[in-house]
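S.K.: The structures considered in this document are given below.
Coordinate-derived values only; no laboratory data. Note that this is a predicted model, so its numbers are computed, not measured. Cβ atoms are built from the backbone, for glycine too; each structure is taken alone.
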Structure P
Amino acid sequence: MNWYLKVMKQYFDFDGRARRKEYWMFVLFNMIFAILAMVLDNLLGIGFIEGVGLGPIYAVYVLAILIPSLAVQVRRLHDVGKSGWMILIAFIPLVGAIWLLVLYCTEGTPGVNAYGPNPKGLDESYSLNVN
């Protein structure tokens, strides 16, 4: 839950990096809250389409979470060394979504990259032993 709140505190923050754990914990709690909003719409009988469960509570939740979810996705792409504009690859049917999923699951760049320091805090102590 702390990761979800961290993303919400960084509402309009598109700078920096977000580690995998931050992104995926946000996705998990976001899905839980979206399902709860749908269930609540169904229980109250205020759905836009009968039986689907999408109603005003769900719509307000989705609109409220739109900017923070885009921000955490951009920060996640920054962690793997990609520009935030790479999120637009999602508009390529099927291939774009798969490529974004691969990027979201990829471990971040160790050390400092063009978007900031490592969010894991391993900048100074991280070293690659190539010997």
Structure Q
Amino acid sequence: MQEAAVNSREPLAASPKHFARQLLVVLENRLDLLMVEVREERDRLLRAFLLGLGVAVFSFLAGVALTVVLVVMLWSLSPIAVLLALTLLYSAVAFFLYRRFMILLRNWEMLPATLDQLRKDRVCLANSLA
């Protein structure tokens, strides 16, 4: 079918059947691209979620262990000061991670190749019909 499109020298708008066939081929190709990208996004999101979960669990365990060590070591000096200092430290880290997370969400692009190809198709179709 693609050879017919290459060999045909008539304008796209001149043959409605030809145009409809070509449009269906383009739509099928774009749908295939979309499905591949959806699978890739799903895999990437799952991998990111599992890695993030692992980081969270082990960071939590390290934080608990560090908290216990510091509280035991410095209990004789001032238990309230030690707990306040750790609370401030953990709050600062949580705020930093929250900011990074929001930047990641703001810059996240879903299906960039599919959207780019659809834009190109729209321009090409507009040029062919003109």
Structure R
Amino acid sequence: MQENHLFEYAVIRIVPQVEREEFLNTGVILYCAGQNFLKAIIVLDTNRIQVFCPKLDIAELAEYTNAFVAICQGGNKGGAIGNLILPERFRWLTARRSTVLQTSMVHPGFCADPDKMLRKLFSELVSCETLLVVKNDR
């Protein structure tokens, strides 16, 4: 039997007009210290985004989400933040901010397989049909 590990996750949201406090769920980030795991799955549903906020630049948004994923992966592609240790990268990515790409509050849980849990949370919290996929796979 596999041991359960504490994990933390947040929903990644697109917030085109911060002052309106409206958002679209677009991904999930999950951190599990016990498994040395930090990963995000982000999907840009271009049709939904264009209906929700036609003025939003999809190419620019894709750059932001690519940077988010690069920071999760770590290393020089993630810039200075990408070179921090896993918990610091997770805390930086999930810090409260007033930008187009935000995260929800951080939520805890327990799981045996953080990658499987990430995919489960993604399927439950983000629904998409027409997709431009921006995700990282090991």
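S.K.: Given 10.4 as the derived value for mean count of other Cβ atoms within 10 Å over residues 72-79, which of the supplied structures P, Q, R does it correspond to? Numbers along the way, then the final one.
M.R.: Numbers: P: 24.5; Q: 10.4; R: 14.6.
Derived from Q, not from the others.
S.K.: Taking distance in nm of label points 7 Å out along Cα→Cβ at positions 16 and 48 for each of P, Q, R, which is largest? Please report the intermediate quantities before stating the final value.
M.R.: Values: P: 3.3; Q: 4.6; R: 1.4.
Comparing P, Q, R, the top value of distance in nm of label points 7 Å out along Cα→Cβ at positions 16 and 48 belongs to Q.
S.K.: Given a computed value of -10000 for helix-only ellipticity at 222 nm (-39500 (n - 2.57) for each DSSP H run of 4 or more, over all residues; to 500), which structure among P, Q, R does it belong to? Provide the component values of the computation, followed by the final result.
M.R.: Working: P: -17500; Q: -30500; R: -10000.
Corresponding structure: R.
S.K.: Of the structures P, Q, R, report the one carrying the highest value of relative contact order in percent (Cα under 8 Å, 6 or more apart).
M.R.: Details: P: 27; Q: 46; R: 37.
If we compare relative contact order in percent (Cα under 8 Å, 6 or more apart) over P, Q, R, the biggest value is for Q.
S.K.: To test your reading of the models, identify which of P, Q, R gives -0.35, -0.44, -0.49, -1.10 for log10 I(q)/I(0) by the Debye sum over Cα atoms at q = 0.14, 0.16, 0.17, 0.33 Å⁻¹, for residues 80-119 alone when calculated. Intermediate values should be presented prior to the final figure.
M.R.: Details: P: -0.35, -0.44, -0.49, -1.10; Q: -0.52, -0.58, -0.60, -0.96; R: -0.43, -0.55, -0.62, -1.06.
Attributed to the structure labelled P.
S.K.: Sticking with this structure for a sec: As an exercise: P(r) over Cα pairs in 5 Å bins from 0, in percent, calculated from one structure in P, Q, R, equals 2, 10, 16, 18, 17, 14, 10, 6, 3, 2, 1, 1, 0, 0. Which structure is it? Provide the component values of the computation, followed by the final result.
M.R.: Working: P: 2, 10, 16, 18, 17, 14, 10, 6, 3, 2, 1, 1, 0, 0; Q: 2, 8, 10, 13, 10, 8, 7, 6, 6, 6, 5, 5, 4, 3, 3, 2, 2, 0, 0; R: 2, 11, 21, 23, 20, 13, 7, 2, 1, 0, 0.
It was calculated from structure P.
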